[in-house]
Structure 1
Amino acid sequence: MNTIVIMSDSLRPDHLGFYGNRWIKTPNLDRFAKESTIFERAYAEGMPTLPVRTALFTGKYTLMWRGWQHLEPEDVTLAEVLRSRGYNTALITDTTPMYWPRMAYERGFDYVRFIRGQLTDPYIVDPSLRMDLSGWSKKNYLTEKDKGDFVQYLKNRSWWREEDHYFIAQVVEAGVKWLKEMTEKGKSDRLFLWLDAFDPHEPWDPPERYYKLYEVKDYDGPPIINPSIYGDRGGLIENFTQEEIRHIRAQYAGEVTFVDRWIGWFLDEMKELGLWENTLIILLSDHGEPLGEHGIIRKVRPWPYEELSRIVLAIYHPRGVGRGRRVRTFVQTTDIFPTILDFLRITEKAISPRPDLEVYPEVVQGLSLKPLIEEEIEKIRDHAIAGHYQRSWSIRDEDHSFYLWSMEKAPYTFGYGIIEEQEKRGLELYRIDRNYMPPIPEKWRKGKQPEKDNVLEENRDLAAKLELALRRELMSLESVSRKS
């Protein structure tokens, strides 16, 4: 059996039809989900981009052990395990931080394709190439740092003329190309493809016809595709009018539908190649995206609220196992590693005459989701954790979420330093509205979010109970991580 993982960066569950959004247009992903098991309570643990990939690639939690960094030499990755068991492995991605120097996320992959140009990647550096900013809102670049980043991105996409020039199209077309090459060589089994698409991560610049699906009629300004994030007030919604925020949300929604169109094309091509009947497919996102919730746009602060920490997760099995099933127990990004190995029946036991060439990790902290998909069990956790290394920790159960803020104040990913007046210190407890769905962009208002009011004062006993559970789990994870 083959395995394909389709990662869609920053994709929010509440912006997909199969998670209950009635106004978004995602017909291809909705169709895929009907044949899959949908996980309603899936969460990232350590965020953002790179810590999530570390957890996915190693099956180990990162929250108490490492943040935004490279893979460690001692890590045993999923691709290394599969390649050592005879799988042909491929990584195709436009996720820029994965191919920064020394990051090493390509380990274990036979074939690697890094598609250049996302974000501030210095891909096109011709000094004679001038970018005209007159057609863009200044809200894309309120500081010189923002302006430099924005100009670089515009240079990177300056050659685009057709829809298939966009990044998501490049990624999935490269994925199909590799699959075709494999099948033409007679290799249609024991394939492992990690297709890591950066979209719908910002900049939110889908072709206009996708934006028009959600266009805000009252907004008549130029496009805001990469809201300014630097400076002391960077990323705060106070920098934007309500119409501008609605416009930004419409751009994001258009990007989601654009991603849906191209992932749908990829799935159709898989079927044409005859791979649909023998391929396990995992669709997921690494985290969500703040779009005005809790006063911020983009991931400018290490705040693991629902709009950021909850992820997309749907798993398709070629024999129809778990088809149409919805799972509401809490699952985490660390569970993907053991789930894949469980379905492929790969254990630490060597299968070749050269066991010294086979690898398997000493410790896997995630839990296999196979028993849930096969309906052998109904629950594996009572809660999920999420946060940012040395900045924030949180725990949520079915009804409440609790937030605890670190005093260590490690740098938050890249570029976003410590801003004292924005640092959170007090405990927070919220009732989670599990039925929350965002309104269409032109109806959005400040305060529209699944966690509204801090109810800590009137629920001190509950907060203490959740804090104890959180601290116990974090200490347990830290102990295991250091031993391994």
Structure 2
Amino acid sequence: MPEETIVQLSATEMAAKIRDGTLSPVEVMQCHLARVERLNPAINAIVAVNESAMEEACAAERAVREGAALGPLHGLPVTVKDCIDVAGLPSTRGSRVFADHVPDTDASTVARLKQAGAIVLGKTNAAEFGLWWETDNLVYGRTVNPWNPDCIVGGSSGGDAAAVAAGLTPLGLGSDLAGSVRVPSHFCGTAGLKATHGVISTHGHWPLHAPRYWHVGPLARQVDDLALAFEVLAASDPNDPYTLAMPPAGPATPVSGLRVGWIGDGGAAPVAGEVRAAVGQAAQAFAAMGCGVEEVAIPGLTAQNWNELSRVLMGIEGSVVVGRLVAGQEDVLHPFIRRRLAVSEVPLVDYIDALEVAEALRRQMAAFFLRFDVLLTPVCATVAFEHGRSEVSIDGAAMDARHVLRATVPWNITGHPALAVPYATGAGGMPIGVQLIGRKLDERLLLAAGAALQAQCPAAGMHPSCAWAVPGAGVRDQAERGNHADRR
């Protein structure tokens, strides 16, 4: 089977073909490593390759041949964000402070992936400490968007989103504090899941501050692949005081009977017209599937600037906790992180007020889910834009670049599961995703809804060609070929 065909298979298809002997784990790993060698120097998504990956693939092939019991991810390559520990591989957290850090144990999620048969191909780039919406740092540099290298991949799990989109890996493992799985998925045209807080362990993830808001979650090209990974990753963990036990799967709810509420701006106004249009088209697609669809208003979501609230609830905690850990080493930090850690003190009354606003949204969402099964919103107010921007123009309005997190951060604060689904492309050819939010512990229904929606989306089967990244293409070809898409 040609390399291009193999690397564009979904993770679910790839795992099934490995299990039935149609594909060899060795062939799969060879194809991905060859593609990494050819394309990654330009994309800079993968920052450390597992030198034993081929040896592990050979062992996986022997297991298939010998008829051994196989896990659901047997022989499947996966990548892991640099903020999540993999034994024997660097875990710099995107920072010079930890440039020489190599853990000797796996994060709980990595251990579960390996137990299911996955093979860690390598570690992926991240923003320093996972605290920026652009994937760039002073250890490994900048990751560029496979659709157009002039544009950002988002952050902080941008390395995984870029690697998945470019066919360097079928499955990635990232983390999400304010949108760090979902926003890169939106910018790169991948699917990404932030599960209910506590359903997936964060043990072995760094930084450790704001544990009430951090989530670890998978990225893939297909929502079905997220469902496959979710069943592996969702488990209580004695090492994580926040983990919850996921209820066993019950009878599947038909997507055609779902009740879907939707908000065109998702509380993130202003939203680019093409993004708002994609959300409206997704609402129409649900209606065409037989769902009950209604445009709704959620005052607690739309009446607040959730970016500012997150600065109060998360920013000051990061400033204090992370600031103490890096005290005296500020000179080796990225300038953005130095500014991020310099958040001024927050009056106690402001912190309590922010907690009350968050509680009000939780109460309103409890009422919402008495009437509806899914909330549909944008993932982000705009498509991917140029690197290094502190401001972004959205239909003529100049907005702080942090505005890209405004539609995602509320769900980190409330803990609801949220799913980014690749859905459309903008006028410039860049991907547009939509976001689905579900009841807590209702990931299976949310993923089923997302898979059904992705199957109907106008961008189905589109992948970045990455022609610009082929050695010898040259940066001058970016304008012509950067956001060219192949449809398969």
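Just so it is clear, none of the values below were taken in a lab; they were calculated from the coordinates. Worth saying up front: this structure is predicted, and the values here are computed from it rather than measured. Cβ atoms are built from the backbone, for glycine too; each structure is taken alone.
What to note about this one:
- With mean count of other Cβ atoms within 10 Å over residues 264-271 computed over the structures 1, 2, the top value is the one for 2, the highest of the group.
- Top of 1, 2 by mean count of other Cβ atoms within 10 Å over residues 296-303, largest first: 1
- Cα Rg over 2.2 N^0.38 Å - structure with the largest value, from 1, 2: 1
- Structure responsible for 196, with volume of the Cα convex hull per residue in Å³, for residues 240-335 alone calculated and labels 1, 2 on offer: 2
- Computed 4.7 for distance in nm of label points 7 Å out along Cα→Cβ at positions 64 and 280 - originating structure among 1, 2: 2
- Among 1, 2, structure where relative contact order in percent (Cα under 8 Å, 6 or more apart) as derived comes to 17: 2
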